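Each structure below is given as structure tokens.
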Structure 1
Amino acid sequence: MKSLGRLLLAVVFCANTASALGNSKDINNEIEWIDEIEVQAKKVALDAPAGTYASVVTLLRFDPSIELQIRGLAEGQADVTTRGSLFENVGFKIGPMTILDPQTGHYAADIPIDPRLLSAPDVQLGMENTFAGFNSSIATIAYGIPQIQNGGSIRAGIGSDNLRNETLSAAFTTPGKGEANLAFQGSAAFSKGDGSVADGDHSFQRFNLQFQRVTNDSQSDIILAYQDKFFGWPGAYTGFATLAETDHTKTSLILANHRLQMTNAWLEVGGYVRTLDDDYDFDRTTKESGTTGAFDHKTHVYGIGVHGAIYRGNWDWTYALQLMSDKLIRSTDLSEGRFTSRDYLTFSLSPSLVILDANERKVILSAGASVDVSNRDSNLVSPTLGIEFFQATNRGSRYLKVEYARSSQLPGYTVLNSRPTGMFGGNAMLGRERADQASLALGFKSSTSTADLSFFYRRDRGLVDWTYSSSAPFSRQANDVDIDVIGTQLLLGYSWTKLNITAGYTFLDKDPNYGEAAVDASFYALNFARHRATIAMQYQITEQIEFRLDNEYRLQEKNPLRDSSAESYLGSASIIWAPDAINGLTISSSVENMLDEDFQQFPGTPASGRQFSLNFQYER
């Protein structure tokens, strides 16, 4: 409680300091802009899964710029990657704060907040990630906190494999003192099922409370979140389908955030406390507790983030600061490293200058740097440099962006503190990972269509991977690897009156160097799709009936540990009916993995089977 008190005092102090920086400006325009971006940013058709309730990763499952690698349910455990990254290279950010998991990136997406409380996800890459990210060397998925609206909903669903889930939410707004408006929002969600394979069951529950205060020039939020999540999946982390693995996590999050809009500036400051209690078992038929091999861990993270901008003529000065402190409270197996607590600091400054603004053309030159500091490892300065060309047309706008960015991160405690040999062999001497990326992107945007084509080259140095050696077939080992990555990505979108289509294609090629390490296969760094294509479609058949379809085709890089084909098609569909007789009621039927595809997203780990569900939702 003392840590929480210090956190809230720090947020209040920063907010009060910000209030004195400039004249106020109506924040409603900012909020409306956020809502507009949320509509445009949705790149997938299905916003609710067939197998459980929605989480922050649900809208990422078929995102053309994100690859989700799933163990059973995406909402149960999913590794989030992009542009050939690993699961620890992508961070999650709410407001100005990256929600860090110090134990392992496998739990980075374990954010126990109902996605209805957040904006749509924004994938930040390159310069944006270096500047606004934290301990995520390739990408940051950023969420805002929108203004609360009056209303509520109740949703209940049943499905195959004894699935049942329920979600309840309610929001209230009321005038406060003076110009302030006060709002309250709460939600609860429950889900249970036997799973599409034997020993693939799950039991989830999540609870959220949000308090909000909005004035003409500011918005303040406090979010309390808790999730208890149990899931089973054979070979989930080991890759041995004969092992009935389970993972049980309890995650709590207390988050405070304040945003202030001024005449020529804006500022957002926040802080959070996160606790994750993890009980992983590689074989559910055995009972281990409190001893080596039980794989029980508990971590705490405290974080403060600041993000803002100042506008002066043709100059924009954007700045960001994130301060984190973590601690491995207890662990049965992460006991071999050099430390069990760590402090991190990242400070970024990025000035940009409009060097041309005439004849519907604009050229912006940007530069800057991020300084990454830790009390346990080496420090690093990461420079950025970019130039952007924009041209307005009668139909929309064209753009061309060229940039270079460096970024870095530190490995988690599973890498640093695991025993050198065993099921998960660690390496306490691994240090800061670094990525240098150059990219070129060109595209077009209008009110009805988008097109973006990008080319990138990245040098990953000291990247932490988990590898396989035939000399130790029952273990995986943490090894660093240098990889050169080249790729291209194409994103397309078009909206008609009754039809919306979003499509994407990504090509990747990697050239790895593991040095002198004995490596016969890779579980993560070389587990990537060489070709991946997605298509999302939403079609309004009638005023009451809507059809949604998500598709993904991939040709995976060959991996000697994979038992399935390297080629895969995954499709999910939903029919939604809104009857005229009851305003606010929708009835939907969904299916995931329509063709019952057996593609192993992780080598050796069984795929999730076909799933059906029928859902009823009433919303006011």
Structure 2
Amino acid sequence: MKKLLLFLTLCFLLSCQKEGSIMVIPVKESNPEITLTIERGGKTLYVADIRLTTGGDEDYCVPLDLAHFGAGKKDVHFSGIDAAEAWKVISLSDTAPEVPVDKYRPVYHHTPPYGWMNDANGLFYKDGVYHLYYQYNPYACVWGNMHWGHSVSKDLVHWEHQPVALYRDGYGHIFSGSSVVDTDNTAGFGAGAVVSFYTSYNTEREYVQTQCLAYSLDDGLTFTKYEGNPVLVPFDGIKDFRDPKVFWYGPESKWIMIVSADKEMRFYSSKNLREWEYMSAWGEGYGVQPRQFECPDFFQLSTEEGVTKWVMIVNVNPGCYFGGSATQYFVGEFDGKTFTCDSPKEMVKWLDWGKDHYATVCFSNTGDRVIAVPWMSNWQYGAIVPTKYYRSSNAVPRQLGLFREGGEFYVSAYPVEEICALEGESKDFGPVVASGATKTVGLFDSTDGAYEIDLNIANLPSGISGLRLVNGVGDKVDLYFDSRAGRFVMDRTESGVVDFGERGTVHEIENHDNRKTLSINYKNDFALATWAPFTVKGSHTMKILYDVSSIEVFIDGGRVAMTNLVFPNLPYDTLELYSDGGRLDITSIKVTPIKP
């Protein structure tokens, strides 16, 4: 009898063993979306759109951990497909599926572990750790299902992936926003609480885009959504009302929130982070027109001479000189209620002159350092670049500065000094003079496709001169100075894989000081050259960061910055220097590999 009881008990225990909590979902990106809902106790805990395949032809598999919601298989429901059919291809596991290696995944730039990423948001620094949140779709490499993904770093260059911080819920998608450290407990959630603000997006509600908050008591790892959400709704018929940027304004001991509202920015104030009062609006008619304003940031910068100004970052899409999305900025004064721009409305100042620099926002709580992180892609082709298991990267974090030239204030952008921690042993190639004949420099016998080139240029000729990054199969990127036209140019038309993107059109545009025009007639939205206004003034410095699928250039300490994606068939391993006439005199070339 005891043996029988033991046997029955063992059978019962085996039958009660829990299945794994991680749903392994096979995804086919070209399939239509179906909706997955997790419900428990009559409450909707989670909503996600997935591109499920039942044909065994998945592009890849993605995980969904039911344990995070305290849910099981019985709590999962589907619309658009019969549940039994869905569970034929979805399995439960104790571990997440392994992400295959992607040919174009960068070595040292931040990327999501898998899936889609766009805007960086909610950036803050606390207790020695930088927190980078980002717009994230865990279930496809295209936009949708907006969550806040999360990564942390102690040095801005080594990033560790964390679990999703803010999940989409029944109230809506989790769009972009910002985070602050509430040191003095003004909100009542606790001293030192991390308070994050985000736009909730839901087309079925009266206000499609509203501002909500969530707070964290464990330094930004997990969040509780505020029961009083939303904390701010639009008025005056505003349609696009999103991307809240919150900061502390010391002179009046208050919090300020800036929200992009159609084609302007709106300022609100609060004493407790929960109740907000409208103050002013700024931006109508400023910059490229007419363009939707997005992803604001607002901070102070000082010149080396000690002049301090307020800077407003305004990301626009479309609006880039070369098509698609870009980051412009405005410099002026702020009295605690109203921003006044120093420059005329029609003047446009670009933070970066490439085509893959957008949704740029800055870390909060970093003291005197202003550290910006851009999304390194463009809405014209972000979803069709030739990567497979992930899409999009962040450009390297840049420290921003302020300088004055010709009566105007401008913002510089330069890689944070922490990038030095990734550098390997440098190779110096000494002085090189190019005049007519091309000079060739072999960089490395083999490379992982990640290195830095630093040049000191003593002289630029009056014509065209520059350098090319090339590989053994004919791919090349041309980086050159056109002294007659007053431009620095990056040409990626023959950089490797370029045959994606819509066919381009011809544009007539003006540069930031309204002196020159440029006609653009390009093969498609990707295969083109970008340029920046540039004046030859004696010697110059140039830093080039290459990382598998991107090139970032910084001239004269970041007074000119240019960021572009590239997809070479093999890593660029050779440098060619040339001049079409006159003497290109480079006093030093230092090439440094960058480690994973």
Structure 3
Amino acid sequence: MAKKPDPVDIAAQQRAREQVEVEQAFLKGMTTLRDLIAPSSIEIHSGHFRLGTKYGRTLYVYGYPREIYTGWLSSIINMDEVLDMSMFIYPVESQVVLDNLRKKVSQLEASIAINSEKGKVRDPALEATIQDAEELRDQLQRGEERFFRYGLYITLYADSMDELNFIQHKVETIFGQQLVFSKVASSQQEQGLNSTVPQMSDQLEIRRNMNTGAISTSFPFTSADLTQEKGILYGINMHNNGLVIFDRFSLENANMVVFAKSGAGKSFTVKLEALRSMMTGSDVLIIDPENEYQKLSDAVGGSYIRLSLNSDTRINPFDLPTVIDSEDADDSLRANLVTLHGLLRLMLGGAQQTAQGVVMAALTPAEEADLDQALIDTYARVGITSDVLTHNSTPPTISDLYDTLLHMGGTGPQLAQRLRKYTTGTFAGIFSQQSNIDINNNIVVFNIRDLEDELRPVAMYIVLSHIWNITRSYQKKRMLIVDEAWQLMKYDDSASFLFSLAKRARKYQLGLTTISQDVEDFISSKMGRAIVSNSSMQLLLKQSSSAVDMLADVFKLTEEERKRLANFPVGQGLFFAGQNHVHIQIVASETEHQLVNTSPVSNTPQPGSNNPSAPVL
């Protein structure tokens, strides 16, 4: 008689079958996942490999120069090519390194002694090696440095062998320019591929001794990104072909300095920024010493104010701001008196040529005291005192100051005679009558090209003072562009005023842009460096060779940046914003190019030009 199956056994068998089915389904899923990740095929050759339809080749770096600079890998990392890079860093015990260095130094010194006994010519390479080894020994002994073994491998990918060879040549050229030497991992392409895929396996084992300083220069994250959600387009980031979109008013201050030699594209760049800033609601005020901004002003319906002895334009330096901020109410007159002191020193001091350049002869203490009292009395004669309620009265003019000086005691009459050329003499009219200009426009350009050289720094000072008063009276987002600012930096008073404006601009939503081609004069002055320090943005376009070292010292440039600075093509440079800086290329649309380009003969191609070697502005 057949035995009935046990229900417990049936249930166990059913569970076993289900478990097997689940395991099979799981294994089938894992296999499918691997198939999705893995290439369809792999072929290993002596000098390259093939993954599916892609070609690849692994290179290793075997030689380095005596010194390497920070960011030397940046140009490789930011190449617009497909590549994998891996670094392997192995720490070495300092004592082991010290023992090996001691033996090495002994061998080198013995070699030098043998060569000397044989009467051979000294070997500079041996001496440099000993010096480097001794310095490293000292640093290791003091714990300032550590020692490492360093391996660097790069795997390149392309769609064809010709493209792969081209990319390899490109990489080797960039390395060769820096005296870094690489080779193809011949007959080790499989090991090279395994060494660069993310599995932490160094199968090539080609390493070089490096100390902490050298290792730090290889830090791989060197791709600077200066793209914000809002702002204007400044250009193309040459490190990674990204866009440099930035809002200067988002920094701690909105000031900017632009340095470049003549013809490098500084005015073009600033005009392009001004045009784009207007689209975001910013007003633009420009001091134009060379008539470069009229075309832009006319195109956008701006106000173009031409200052010359023959024009009807008048600006009164005695104008007072309409004070809105209660904090400024008490000292608005006092601040304007200080500004006028600087202006009158510029007008009355007289330029003197010295071995150090043009300087202003200082007023004597007695003249300073009399001038101060005369200014106060001149305002008082028209009813303006320290009481802010009196500031709406019609302000005095330089002619009123002349009368005050002429009829007071002390040095007043002498100062009046020196001031007469601005009241009834050669320079009369332009700054000795009530103001008749209106800067209530989105863009206002003050042209001072037709002024005499002696009057030009005075005019720049007065225009800056007038703009500053308007800025304090009616606050809104504005940009002030001072072209050829080196003309102001020649004189202490005008340089101090420009620095004061740069320092206080942020409070009144003003962004100051100073442009100069005479870098040495600008940077060598104390106030010039102070203005740079108070500017959160800097743009360095192509420089003369004599200016490179000075700029490298001020901006702490790397050795590579220093070399590039004198060789940038037109429209390329270094763009600093806060703590970040990138290699930038200025770009403009065809319409923008027509509006802002004032060069009579331009080698700059239009956007879309078929000339790939020339920069697109």
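Computed from the coordinates by the stated procedures, all read-outs in this text should not be read as laboratory data. All of these numbers come straight from a predicted model, not from anything done at the bench. Cβ atoms are built from the backbone, for glycine too; each structure is taken alone.
For the structures shown (1, 2, 3), FRET efficiency 1/(1 + (r/R0)^6) of positions 157 and 405 (r between Cβ atoms, R0 = 41 Å, to 0.05) is largest in 2. Calculated for structures 1, 2, 3, mean count of other Cβ atoms within 10 Å over residues 61-68 is largest in 1. Looking at structures 1, 2, 3, which one was log10 I(q)/I(0) by the Debye sum over Cα atoms at q = 0.08, 0.13 Å⁻¹ calculated from, given that it came out as -0.59, -1.43? The structure behind it is 2.
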